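Enquirer: Before anything else, here is the set of structures, which you'll find just below.
Each value in this text was obtained by applying a stated rule to the coordinates, not by laboratory testing. The structure presented is a predicted model; accordingly, all values stated were derived computationally and were not measured. Cβ atoms are built from the backbone, for glycine too; each structure is taken alone.
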Structure 1
Amino acid sequence: MWYYLLFAVCYLISLLPFSLLYRLSDVLYGCIYYLIGYRKQLVRHHLLQAFPELDEPARRNIEKAYYRNLCDMVVETIKMMSLSPASLQKRFQCDLSLLHRLASEGKSCQIQLGHRFNWEWANLYFKLGTTVPFLVVYMPISNPHVEKLVNHIRRRFGTVLIPADRVLEAMKPWQSQPHITILVADQNPSNPRRCYWENFLNRPTAFYKGPELIARRFGEVVIWGDIQKMKRGYYRAVIEEAFPDPAQLKEGEISRAFSRYLEQKIHEQPPNWVWSHRRWKHQPPQNDRVVDKNSTNL
């Protein structure tokens, strides 16, 4: 019952024109930022760690812009329930020729993204523009009603969802044919001993080993992806081939390169990354060495 009520309310909201949706986002911003102060101290701490060279007013501008982007993301995700393909392709742009070439060559690929707005729209857009199976690795949501709703939205154009907690098993049916895997590769690992540690945004940061393992196991060409917010309600994604043969690389090399790539993109557009995420829950185990980005050795 609660799921159907949630579905009905969100679907009705999704029918609103964008002009009204963004007014709703403005109200949500006022509540979350000024009244509730959702994780505001956490965001300020993360921004201070990442941008110590900026003065407080500059960091505060990033902070406010981030919360506005976060609220836009909420209403834009709801809008996906009724968003037409034509409207999506008008508001989200990306040159997919790389994916088309790899598919024509019979190759599978893996797109690694960070938590850059709006990654949910990227899911629908990439699926619309490609013909091979499109697999999204996702982290299950604790609330079962929200989980069911979000997964319904993500599957709308035919995306195959792969839960991260059983990814190798769930991907086996697709191993024998060309496919595209997309994953948000900057999640916080649950086990600090089963990850790679990199210096990222001025502190030791854990990265899942899963993306590298998947790329090697299923022979996927590794692609970097980034999303830029051009203006409100309009996004542009860029994809580029990073590693055509990941099996030939040293362990950890993909994660190191991705952390550098993502950090560069965050510096280009700081408000477009999720600063309220509890990204740094863990400290590196004492016997684990954090890789120096200026080093040439793993």
Structure 2
Amino acid sequence: MAVTTGSFMPIVSIQPVSAHLARKSLADQVLITGWGSHGDGVSHTVLAAWPSHHAFYTSHRDAYHPLILAETIRQALTMLSHAAHGIPLDHRLGWETFDTSVVTAALSTHPGPGTIRMTITHTEAERRRRGSSRFAAQVMVTRDDEPLGIARVRYIAHPPALYDRLRGVHADARASTARALALGPALDPAERGEQTPLDQAVLSPVGEPHRWQLRVDVTNRIFFDHAHDHVPGFVLLEAAAQVAQAESSAAETLPTSFDARFSRYVELDAPCWIESLPVRRRELGLISTLVTGRQNGQEVFSIRVTASERA
């Protein structure tokens, strides 16, 4: 997806955002700060502030990790599903697709939080029988009034009774977290990149080219600030980012886009095997690869990640 400035509609007023509407347990992990309606029933503005220093998001040299944009969008859509679309707080939300592109030059860190502005238009809001809802949203993002990124997201919300039937023995988040596989070895720093510390490594080597096992640390409070019954999509995006780094010969890679499809829940108590096609060099300094996950003999997600290589 190409990032353009687009147009932004006026808003009526800005309302503050509480942490529980963003589905975060830790208040210091909440990135969104306020929201307002455009009055047309489908478009909203959400404001956010990014921290000047963060253990995960500012780990890249002089730049925010691109996944800060993905998390900011996730929080915004979660909040709007409750505050603007009336989805009860006990409903369970999940991504179906998540496609996003970022302007890497706009990711540079500098003193002060800056102002992140998202213009979000829900192109679909379908209420289904038995209480589920399916949404499609387009997101345009600026930072200090300069283009930052865009996204297209499809997600679904299930009521508790239906979600529990769908998930079966995995429905209980605390029990599923307790059954998570023990951590395997991490890739060595030369493969995972010096910007990724051991506690954020999400790939384990299996001794085969272009293949790894997903490594999920449920004690990492950035990935799991509360108990989950499955591996969050955010962790799978980070796995794709780390695959790009492992497949590159550059000292550091910075993802510029993710085109993700989530076809099944990735369980915490079974190995998930990560595979990638050999890197395709799109142009000087820009690489792309398709990353897929398989669990219990079935494909569970696919993510095409594009990244810029930095010396």
Structure 3
Amino acid sequence: MSRRTAHLQLHSAALLVGVSALFGESLNVSASMIVLGRAAFALLALSAICVCLDLRPWRGVSTATAAKLLTTGVALGGHWILFFMAVRTGGVAVATLGFASFPAFTALIERLIFGQRLGRTDSLIVLLVSIGLILVTPSFDLRDGATAGLLWGILSGASYAAIAVANKHFASKVDGLSSCWWQCLAISVALLPWSLPELPEIGFHDWWQLAALGVLCTALAYSLFIASLRHVRTHTAAVVIAMEPIYAIAGAWLIFGSVPTASMLLGGLLILGAVAWAGLKSRN
């Protein structure tokens, strides 16, 4: 595979992940049902991919490792629920920009839990994200749905940062596709009992969207991302994936007519600049 093809795969993955927010606004089901559908259809697609690659996700996995993967899967499901609640409450733009604050939370969590010193660069990243979030905030009234959506988005970013820190410090030797398979399994098992009453009410239009969300925006996106990492540096991949909110906001603008304000665009530039900076910093 050429480097150009790898970069194309990486941008395709970022685009597909960004599109997932658009499904969150279009679907007429609860946030927990969106997450269950996403995980279940992704699990089916990943199982097919693993079979084609002669990969068995459960092979050679110890009980302790399986428990760790299932736990992180449940945590990931919680993060997805928070994110889609943000989309449903405040719209695509504020949800994705709120989520994009995760690098600041990553630095703060590592500082608080592991006692790592918050360096000058990390401090500036936190400052940029904070200023960006202030500019993005539609109003300072919690009764404003957009403001509530931004808070849900920030919570989703904080939860994602906690998962990323846990994976960094307690990483297992399981490959990326197998890890994703286990996590989707955990989410599906955990949410199915809660979502059973809602299943008969889901229409065909929502079913195909859930299938597209799971197969394209999750299984395919993650597979493209993993494949690109063999030919693209990790910090480069982090910067490209940071473009996810750009794809999501542009898509919402084109499809739903959701035009971001000038202050939202400025705040978004500060947040995404901090995310890109954090990605470049990861190579050191």
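Enquirer: To test your reading of the models, identify which of 1, 2, 3 gives 16.0 for mean count of other Cβ atoms within 10 Å over residues 79-86 when calculated.
Expert: Of the structures listed, the value fits 1.
Enquirer: Taking 22 as the value of relative contact order in percent (Cα under 8 Å, 6 or more apart) derived from one of the structures shown (1, 2, 3), identify that structure. Intermediate values should be presented prior to the final figure.
Expert: On the way: 1: 22; 2: 15; 3: 40.
Among 1, 2, 3, the structure yielding 22 for relative contact order in percent (Cα under 8 Å, 6 or more apart) is 1.
Enquirer: Determine which structure produced the value 1.6 for distance in nm of label points 7 Å out along Cα→Cβ at positions 183 and 231, calculated from the coordinates; the candidates are 1, 2, 3. Don't skip to the end; give the middle numbers.
Expert: On the way: 1: 3.7; 2: 1.6; 3: 2.4.
Traced to structure 2.
Enquirer: Out of 1, 2, 3, which one gives -4500 for helix-only ellipticity at 222 nm (-39500 (n - 2.57) for each DSSP H run of 4 or more, over all residues; to 500) as computed from the coordinates?
Expert: 2
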